[in-house]
Each structure stands twice: as C-alpha cells, then as structure tokens.
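Structures follow.
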Structure I
Amino acid sequence: MAKSSSARSSSRIALWLLLIIGIAIAATLYAYRAPISGYADVGTSYAARVACSCRFVAGRTLEDCEKDKLGGMELVTLSDDAEGKSVTARFPFVTSNTATYREGYGCVLEEWES
C-alpha cells in the first residue's frame, strides 16, 4: 500500500507543477499581449494597404503581391475580394485588417476598433 500512496503523492505533485507552469505561461502571454497585438495591428494594416494598392491600383495578382511583404511578415496572410476591391491581412489568432480601393482615394484602411 505504501507504493500506491507514494504514486498518488507523486501524481498530485506533478499535477500541481503542471498547473503552476500553465499559470506562468498564461501570465507571460498576457504580459506580452499588448506589444504583440500592437505590432500585429501595424503589420497587418501595412500589409493590407500595400497589397490592396498592388492588387487594385497596379493590377497585379495577389500571388505576385505576396512578394512585396517585408521580411519578418511570413505569418501575415493575405486574401482579396475582387468584387469588393479589398484585401484583408491576417496575423493568426491575433488580428486582421482590411484595406479597400476607393476611386479617387486609392486604398484606404477600414477603421480600427479598439
């Protein structure tokens, strides 16, 4: 019976350690959420506007416009809406921004919601 009590004690210790590690990871992600979110908003806004101009002002394909992304923006994905003349840039699980072509104004970002 001593083994079974020892095994239970070890599994409880392991469970508490996992819980503490999980809380530490969550706290770290929460602490860095604001800077990551800010950089992601700026990056997706930039990518959406540049890709929209590339796509609907220069008349290039979205695949060709992907080449214009800056280094470090590999996680930003682009999608276009040809009918709505807009491009949306997404940073996974964080944010997305859309730029729409408007005659006489070029590509304009949609308003940010804070």
Structure II
Amino acid sequence: MARYVDGFVLPVPKRNIDAYRRMSRKAGKIWREHGALEYRECLGDDVPVGEVTSFPRSVQLKRGEIVVFAWIVFKSRAHRDRVNAKVMKDPRLADMMDPKAMPFDGKRMIYGGFEVVVDV
C-alpha cells in the first residue's frame, strides 16, 4: 500500500525539551484525530557532525541544542493535503503556531513531503 510522509528536522534547545514534548504530544493527537496514520518525534541520540553535511549542520545546530527528527505518515499525498488542511484550521493548533511561543527556532526547521518508494 502506497504511503506519503511529511518529514521534519529541527533544533530544540535542551532546556526546552519538556515544552517541546508537550507541544508535540498535543500536535500529534490533533494530526491523528484528523486522519494521519502515524506521528513520530525523535530526539537525536547519535547524530555526529559531518565534514560536509549532517543533521546538525542542516539546522545550524548551536551549543545547548538537540536535533529532532520527526515524521507524519499518510495514505497518499492527496490524503496528506486533506488532513493538513483540517489541521491548519483546528483552533487547538493556533497557539502553537505563534513563533514567539514555539520552544524551538522555526526558521531553522527543514521539512518536506516524500513519496514512499520502499516499504518492507
């Protein structure tokens, strides 16, 4: 069965991990309620800085920060678009969208949508 994934990599100050976790749990519940198949948020544990590129380099990781790797799984891109449209209208998400209230620097977050080509 085909799947579609939205993927994210972002830096979170270590002092904000608890706030980030609370925000992520809330966001995950909202995405799942609106139809996402999976919602995962992971804290970097083994993410070395590469000579040319790496997860830390991709988000310009600073001292005292940790890399977060996250993804949301959908049935298809069309399903993703429908779910995300509902999520973006959900009033429970509004407070989390304020850049001043985010426990991370949203300007250094990278994200994209990906078609799954191998699913073993």
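Across the set I, II, Kirkwood radius over Cα pairs in Å reaches its highest value in structure I.
A value of -17500 for helix-only ellipticity at 222 nm (-39500 (n - 2.57) for each DSSP H run of 4 or more, over all residues; to 500), calculated from one of I, II, originates in structure I. Name the one structure among I, II that Kirkwood radius over Cα pairs in Å, for residues 65-104 alone of 11.2 was derived from. Of the structures listed, the value fits I. Of the structures labelled I, II, one was used to calculate relative contact order in percent (Cα under 8 Å, 6 or more apart), giving 24. Name it. It was calculated from structure I. Each of the structures I, II was assessed by FRET efficiency 1/(1 + (r/R0)^6) of positions 9 and 41 (r between Cβ atoms, R0 = 35 Å, to 0.05); the largest value belongs to II. Looking across I, II, the calculation of distance in nm of label points 7 Å out along Cα→Cβ at positions 17 and 97 that yields 4.4 traces back to I. Given 1.1 as the derived value for distance in nm of label points 7 Å out along Cα→Cβ at positions 49 and 73, which of the supplied structures I, II does it correspond to? It traces back to I. Have a look at I, II and say which one yields 20, 37, 27, 17, 0 for P(r) over Cα pairs in 10 Å bins from 0, in percent, for residues 25-88 alone, as calculated. That value comes from structure II.
Throughout, read-outs are computed from the coordinates displayed, never taken from laboratory work. Not measured: the values here are computed from a predicted model. Cβ atoms are built from the backbone, for glycine too; each structure is taken alone.
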